[in-house]
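Below are structures written as structure tokens.
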Structure P
Amino acid sequence: MKKILYKILAAIIVIVIAWFAFIYFVPYSEGTRSGELIKITHKGVIFKTWEGEISQGISGAQIFSFSILDKDEQIIENLKEYQGKYVKLTYIERYASFVFWGDTKYFITAVEQESSPHFNK
């Protein structure tokens, strides 16, 4: 009886590890989006995550929400600096997310400031 329980427990552990590895290493899509950075925040009660939003329209009609992993400290600092400015975000979309990673499935891998196509200075 103990042998069967150990095998079931081992199978459950292997499945959980395989699921975590799949979510972490296999992206669903990769891409870029541009817009005005309207929000960057560090939020949560138990698990603090970095979340942000860009507005992809003049009136803010289309909002793109994203998350940033804690290990990407340079990206977080750049986003804080670019608050209210037009930025280009490079991201990966994962199949799912974990509560300790962030609220969205979109994770930023690079950020750069751009000039707004709406306002020529």
Structure Q
Amino acid sequence: MEADKGISIGEDKWITWIDFDEKDNVNLLDVDAFPVFTFDFWDKLEIHCLAECCGIHAYSFWEEDIKIALGKTDKAELVKCLILAKEEVARRGETIIISGKLNNLMHKQVFIQLLEHIIVTIQSAEE
């Protein structure tokens, strides 16, 4: 895995990592606190390793793995929750998000792109 490229979302497809100064982590947005955070779905994407060990790189965001993780999930409800989370992150002034679940700090634009990728993938699975 080439973690330095960003977050892998497919063969030769990446969400580019945006660097930030970790010393500026005094104003973090905790996405785990969002009532719409979908822990069960994220659990099913944690297939490469454990988040406690590898952070965001423990998860697979490839389309086929997202579709498998959906299982019998109510796709419309999941998309609604992910859109609400994306809108909340975009609306907020913090530039760095934190997630204990994902064991990661990341620039909010990276997280927004990740949510957008997941949303589009789920919606394409509905067709």
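Just so you know, all these numbers are worked out from the coordinates, no wet-lab data involved. Treat the numbers as computed from the prediction; the structure is a model and nothing was measured. Cβ atoms are built from the backbone, for glycine too; each structure is taken alone.
With distance in nm of label points 7 Å out along Cα→Cβ at positions 68 and 84 computed over the structures P, Q, the top value is the one for Q, the highest of the group.
Comparing relative contact order in percent (Cα under 8 Å, 6 or more apart) across P, Q, which structure shows the greatest value?
Q
As an exercise: log10 I(q)/I(0) by the Debye sum over Cα atoms at q = 0.12, 0.14, 0.17 Å⁻¹, calculated from one structure in P, Q, equals -0.42, -0.58, -0.88. Which structure is it? Among P, Q, the structure yielding -0.42, -0.58, -0.88 for log10 I(q)/I(0) by the Debye sum over Cα atoms at q = 0.12, 0.14, 0.17 Å⁻¹ is Q.
Here helix-only ellipticity at 222 nm (-39500 (n - 2.57) for each DSSP H run of 4 or more, over all residues; to 500) was calculated and came to -13000; which of the structures P, Q was it taken from? Mind dumping the intermediate values first?
Values: P: -9000; Q: -13000.
The read-out comes from structure Q.
Structures P, Q were shown, and FRET efficiency 1/(1 + (r/R0)^6) of positions 52 and 76 (r between Cβ atoms, R0 = 25 Å, to 0.05) at 1.00 was computed from P.
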